[in-house]
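Enquirer: Read through the structures below before going on.
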Structure P
């Protein structure tokens, strides 16, 4: 892993044509996975900037950066993210920051001749009551989930920015929408982590304490889909490097985004039982049915991506074992 975040990363060149690739958001879980995958592919010049060196919400700063670096490809994985509480309490920050990031990066990429750009969105772009599994054409077909509507609106705007520049200027900007992600680099802080890191942390702490049981919110009946972050990164590289004709054959100009997931879901109860086995916790599960379940199902239709020739390769149990091993190596970072 590189240490200097303000300089291009040198990688071994395995005979690939030279590209200058900017990964925006390289310190995040997805951005760091994209960097790992690019390095593994032998990419010889990866450009990164920390937030202190490049404020993506500042249009003049972004313009100067693109003028001086002129990347040939951009992975736009940077975003202001947070849990339900943060989205609900700071909606103006979430919509303003994410709109600014998308608008500034995409506009400057066009002005300075970036050949391809990949915008990373979120499955929250789909209506709260979208038919399951959620296909790409569910976009803008109904009301969004109120708690994260500002964030979702900004992500929808990112998709439409890419499509609009493609239509007006003939650019080749693409968008991918991931399902729930997990893996190395995830957030294991119990106050605002997502379900997989929260369960891994809960079971680990209970095992260390010799607890008899672990409490889990809800009935355990809802089903969710989970994708390992390195699979997400591999899908990003795959979609980015598809020939233009092949990409456009599967993506209409006004509905060009691509879902990225496994196409399979699992109940929260089954997930909890699997995590318990991975961690080695011997106690019982207690489901607190007074707590909300959320939507009964959230599954992406990934047939468009499958038709383009890619599918996820990491099984859930293997991915959980890798993620738990990463947590054990870095757990001191999550202690208060």
Structure Q
């Protein structure tokens, strides 16, 4: 979310409207706003990729519907854009996630953010949603705007980055006796789908702060559906698992997503060690093995970015040992409607 308080020399914003996010023209205009905001606000980070943004607009996240809005700019294109995810699983039809609310730097201070938020708010009201959340940079303009609307930080996070172009200081990955590695790209092999789903379910004990959302149950069908979203968006999903050799079940796993096959920054998704297998260094081992898999399959990737909750002490310790460095504070802010 991006909003400015400078109201000088700006024409008033026109009305926001819902857009056809599937059209190439809308994707191009959308990406122009994001690229301009990126160059103005965070030029130190990798730039948005058109293919990834097209996938995000056209393929909803699992168990959700999407609605995109824009404010037209004088002379063509967009002055600002917004994307909201409306969760539709049984336990979460009361809440939503604001995936983007971004204003082009040239059009800040003209009420564009307010016009977009008014449309989003009207949709949430029509859907009887009672809360909405968004992940925002700590201290950034999006957080300022969200707080001005009454949002509070429900889950403090820190973004960490690992440089994968340098040799790791802690050597090759090694599992304790009784375990072996398995790696795959895309869909989980059928033989491991059920135990992989059970491992996903162990994410239920990850910190969620005060967020007004319930975790969905995992089974093999949901594991496959989640992977298919990444694939349908044009991304790459890599998984490294540690299997318990006694029964060949998934004892731990870690996932990375490349938004596109050409991305230079990979995104860390889940890292999970089942409770019965914790305290043996398996989480560190699967992440080290993932680094090897990533470098072999996608040598153009320069870094991995992950977010960790402030109170997730075990994972913060693992990441520190692997050479992750803090990149900045984040927070999942939530507004009760």
Structure R
């Protein structure tokens, strides 16, 4: 089996690659294909077509994407929709053109309406307005799902889609403004603990509720879905609603999350909420019953995962406080 992992240097792609490498080391016959962005720009259609024609993978995992938190999505909406549409269309289209039968596309829980009934089931897709702060990114991800579905319906491909909840873990982006909420909090609380600051300011009111999945659980779920027999996958999906949610089925408020991060970093000061900052959707919890019926559930508790991520982050900080990703 020759597998191309697109986005292997990202948090999710890296976790998937590590798991595939472990399988190969355990004796599975796997030929793993990767290309860093410097060698292959996935936004370049001609380059992607050439690469796919030469590599001839049997399967493709599309973990490549432009991602970021509320601030990044609000600041660079055109970049988010354009880059993601280009990446998806180029990789999925070239996979089809070169005869790849099996493909896994990674989306995001932001595809669901802002006020979708909670927990959000797969059937909630396209039933209402999206969250304005990340609508361009969400539209791109919806397009990716529909591209996979359309190739399945018209050409008989077996292209599958998984929609993860908020992900975190080793390899995350800890930028102070452009990262997602959990790594941003880890960095902020770590620095406050190191400097002995009396308080940490958390963006928003602290009341929105979010679900968080460790990236190692996500990698395991991706390969579980990839390995499912086609009839099993189709038993829990529909031709025009073919995606599966991936999450824990549990959520916490941002205020509770801040407390978990404070405990993991050793911060003992006050937590202050800046209500002038946007909250985003009031709640985002996935209904994960379909994936559970197929036989997969998350296994890493949030407090344990956060503590491990804090340890990973601190191990890679140099003397100037800069993160070494290698």
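Every number here is computed from the coordinates shown, using simple stated rules; none is lab data. The model shown is predicted, which means the values in this text are computed figures rather than measured ones. Cβ atoms are built from the backbone, for glycine too; each structure is taken alone.
Enquirer: Compute distance in nm of label points 7 Å out along Cα→Cβ at positions 147 and 299 for each of P, Q, R and report the one that scores greatest.
Expert: Q
Enquirer: Determine which structure produced the value 63, 43, 32 for Cα extents along the principal axes in Å, for residues 51-226 alone, calculated from the coordinates; the candidates are P, Q, R.
Expert: So the calculation was done on Q.
Enquirer: To test your reading of the models, identify which of P, Q, R gives 1.42 for Cα Rg over 2.2 N^0.38 Å, for residues 163-282 alone when calculated.
Expert: P
Enquirer: Out of P, Q, R, which structure matches 4.6 when distance in nm of label points 7 Å out along Cα→Cβ at positions 27 and 43 is calculated?
Expert: R
Enquirer: A value of 1.47 was derived for Cα Rg over 2.2 N^0.38 Å, for residues 115-210 alone; which structure in P, Q, R was it taken from? Write out the running numbers ahead of the final one.
Expert: Values: P: 1.41; Q: 1.68; R: 1.47.
Among P, Q, R, the structure yielding 1.47 for Cα Rg over 2.2 N^0.38 Å, for residues 115-210 alone is R.
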